[in-house]
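J.: Listed next: structures, encoded as structure tokens.
We did not get these values from a lab; they are worked out from the coordinates using the rules stated. This structure is a prediction, so every number in the text was calculated from the model and none was measured. Cβ atoms are built from the backbone, for glycine too; each structure is taken alone.
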Structure 1
Amino acid sequence: MANYKEQMQHIFGAYMDKVGSEPVSLDAVAEWAITEGMFSPTPRSVLKLCREALADSLREEKRLDSDGRLYRAKHSVRQSIGGVQLVLWADIDSAPRVFMEKSFSQRRKAIANDCYQVKQDVDHFNSARAAGRPIQMILDFTDDVAEMEAARDLDDKAA
């Protein structure tokens, strides 16, 4: 039996097969899947809903430091404790250094994984459509980060 994510992927594939392969909003796919009886949610626990809402909110909490840097206040670390995979959260201003090092390392790895995957996707697209002009993907973000910092500095001076 397919796992939950595979079931969701099947629904999207069925939509593309039956309705069309143009880019589509997931709201439209969800409405279609429910109407077609392909999706009927299982009851979710209140604990899981609360945990997800907390995580979403904590990821977005920002603070401004005395140097004008807007920084993320709450950080997480995925960790196995007693054979159970947990996500632990802490405040950047009070978390132990070792926790923050692990958090930053995990976030960097997630970014690298995203970059690797987008490169695989672009390479596939370019290979499959060799007749067209290839899409170029620059994975060095040094200039992007420098531009964002310069824009922040300009905003600080204008304020």
Structure 2
Amino acid sequence: MQGVPASNHAVCAGRLVRVLLDAAPDDIEVAEAVGTLVGEDGLIPDVVIADADVMVSGIRGIRFNDVFAVAEVVSPGVGNRKRDDEIKPPKYAAAGIPAFIRVEIEGDGAPWIEVFHLREGRYELATAAKAGETLTLTQPLPVSFDPAILTGRRRGS
């Protein structure tokens, strides 16, 4: 099924939404696959962290200036990796989205997360953690968690 994320990709994105949403203050909403207007492009990040009032309004294309952060779960495959690593992040940065989160679900130490903050029009690595470590964010919302909870069987199952 071309263009459809793998099941582990969908599980990871859903769990990331839950972790972030549980930590979010009332004025921030977190959701999967929200159409985001970035310059002339309409992109669909895997996870969007944005203004709650805008997110619940029913809008079909949220403006970049209402978005606090976007996350991409990197999918296997050359085309997907290029899109998630090389194409989307510069567009998000050019639009002024303050933070970009990349989640790798395959490879050594997976899952691992890199969090980038916007500095002078480019994303710079702010923090990172792999499975078994604790990722701590202060922006766009305060949260700490082990990336290991994003993949595999739910803990306790």
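J.: Which of the displayed structures (1, 2) returns the greatest value of volume of the Cα convex hull per residue in Å³, for residues 21-92 alone on calculation?
T.: When volume of the Cα convex hull per residue in Å³, for residues 21-92 alone is calculated for 1, 2, structure 1 comes out on top.
J.: Hey, FRET efficiency 1/(1 + (r/R0)^6) of positions 37 and 101 (r between Cβ atoms, R0 = 30 Å, to 0.05) derived from one of 1, 2 reads 0.05; which structure?
T.: The read-out comes from structure 1.
J.: Any idea which of 1, 2 comes out highest on relative contact order in percent (Cα under 8 Å, 6 or more apart)?
T.: With respect to relative contact order in percent (Cα under 8 Å, 6 or more apart), the highest-scoring structure among 1, 2 is 2.
J.: Name the one structure among 1, 2 that Cα extents along the principal axes in Å of 40, 36, 32 was derived from.
T.: 2
J.: If helix-only ellipticity at 222 nm (-39500 (n - 2.57) for each DSSP H run of 4 or more, over all residues; to 500) computes to -19000, which of 1, 2 did it come from?
T.: The structure behind it is 1.
J.: 9.9 is what came out when mean count of other Cβ atoms within 10 Å over residues 61-68 was calculated for one structure; which of 1, 2 is it?
T.: Only one of 1, 2 returns 9.9 for mean count of other Cβ atoms within 10 Å over residues 61-68, namely 1.
J.: Here's something else I'd like to know. For FRET efficiency 1/(1 + (r/R0)^6) of positions 53 and 141 (r between Cβ atoms, R0 = 25 Å, to 0.05), the calculated result is 0.95, so let me know which of 1, 2 that is.
T.: Here the read-out was taken from 2.
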